[in-house]
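Each value in this text was obtained by applying a stated rule to the coordinates, not by laboratory testing. All of these numbers come straight from a predicted model, not from anything done at the bench. Cβ atoms are built from the backbone, for glycine too; each structure is taken alone.
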Structure I
Amino acid sequence: MSWFVPKTEKPAIPPEKAVWAVCPKCKSHFGKAAWKKAGGICPKCNYHGRLPVRARIALVADEGSFSEVFREVSYSDHLEFRDASGSYRDKVEAAIAKSGERESVVMGVCRIDGHPAMLGVMDFAFMGGSLGTGTGERIARACERAVAERLPLVLFCASGGARMQEGILSLMQMAKTSAAIAKLKEAGLPYISVLTDPTTGGVSASFAMLGDINITEPRALIGFAGRRVIENTIHQKLPDDFQSAEYLEKHGFIDKIVERKEMKGFIAKMLGYWGF
């Protein structure tokens, strides 16, 4: 019998049982309890980590005031799409079972420091926050209800882009949501867009950038195509901070960077300026 025993890979520790949280930016390790208590913000480099959708809602909406709407609206598998890894329907159903959500955005009526609002939060954990027919339908219906009830719209964006398994109908959600927001503005109602890490692709090219005020969290990734795609296209090296919140603020693409702990108060102040 040989003394040599091949090294085997250690089994991955399920995220829910991990003791440490690791900052994606500076790679510092912190106890999960400390990371959660800090609201997902790295105490060393101030990186604002991605928040679960319900945690984000709890952070912004007044306690007990959030009432979810349009939960019955979900995805469409009109193409019956399938690739080598399986069917689109199975993948979405797995995402629903894992997250407890039925789409990549959660909409609801709430109060923010006493100010009434239609609040939407995109969930990057649900298929990368991809923009599908259900996502666009929820946002469009939210705009219609906001107009009917004279409510401002606050939308937290987080997405990797359009959900290509739904084909052209997914891409059409860019126009659909943009038109719905135009109707909101025609009615004289404000729209506050909050771009969180990451906001890219078809979402950044449509409703995410249409706010009366566009704000973001520190160091969030915001852009359309990825850095590598752009560099290979223009054959130039991009700045290190390209597509960061700070870069976009410097070049006038967003209005303000707001720390997470100050976000609720800042939004409430804006709603107050508009008279809500």
Structure II
Amino acid sequence: MLKALRYMLDFRRLPAIVTANRSLLWQFVKRSVASRYRGSMLGLFWSFVQPMMMLCVYTFVFSVVFRSRWGADVDGGGRGSFAIIMFCGMAVFNIFSEAVNLNCSIVVANQNLVKKVIFPLEILPLSQTMATFAVGMVWFLLLFLGTVFIFGTISFTMLLLPLILIPLFLFTLGVSYFTASLGVYVRDTGYIVGVVLQILFFMTPIFYPVAAIPERYRWPIQANPLTIMIEEARKVFLFGELPDWRFLAAAFAVSLLTLHLGFLWFHKTKKGFADVL
């Protein structure tokens, strides 16, 4: 009981660290965003180009080559609706995967800060995750334009999208704390995470609905926290439906638990960073 209480008190350090270092955190977020396209000719325009290219490629592969359809009840099951529904899933998954991938090397890339005792290392994964989400909002801007163009409607439920993005952010940050710490001790972490994310991509209902999977094989898909977030994001942003509040509450609970465990792991293991680096 006392050990659990001590862990809870350790987790309370995260809000305290953010509050005490909010100016420093903001500087790191801006630096992370600016460094992505530094020296490139198109700069931040690449944040629009990449999603559009991925959308075109995946739409062609799955709706033209494999002739996939989402269902006859959605715009006749046409390619346009299939592309937008798939793009929504890609937006959620790619923000998550990019943040987790980049955080694998965030501590190693800032070795000069590790040996500074007064520097709060906890803000490194946090700033990287915040920067990824800031750039990732371009995906949802394009998704909004595509929804208006394809479906021709704007729903008030779109305003509920932050209710899905908040647990997505918490879950992503929690996983990022794990990968950031492991990246210091196991230099193969980036490769391992890359393979796991590729598997997770196909284990997440991005280009297929959960209903298309035989019932006996659905449990690993439904156990994936990203499944809930993607399904609920489609409801509020594309279909004009209210989210399933039970699933949303479950997503918040899982995300908070993941963040709790990830932060505690990072906080406990950071004491050895300087020795390893």
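For the reader, a short list of remarks on this structure follows.
- For 14 (relative contact order in percent (Cα under 8 Å, 6 or more apart), calculated) the corresponding structure among I, II: I
- When FRET efficiency 1/(1 + (r/R0)^6) of positions 50 and 258 (r between Cβ atoms, R0 = 25 Å, to 0.05) is computed across structures I, II, the figure 0.95 traces back to I.
- FRET efficiency 1/(1 + (r/R0)^6) of positions 194 and 266 (r between Cβ atoms, R0 = 25 Å, to 0.05) from the coordinates reads 1.00; which among I, II: I
- Among I, II, structure where helix-only ellipticity at 222 nm (-39500 (n - 2.57) for each DSSP H run of 4 or more, over all residues; to 500) as derived comes to -22000: II
- Among I, II, structure where distance in nm of label points 7 Å out along Cα→Cβ at positions 218 and 234 as derived comes to 2.7: I
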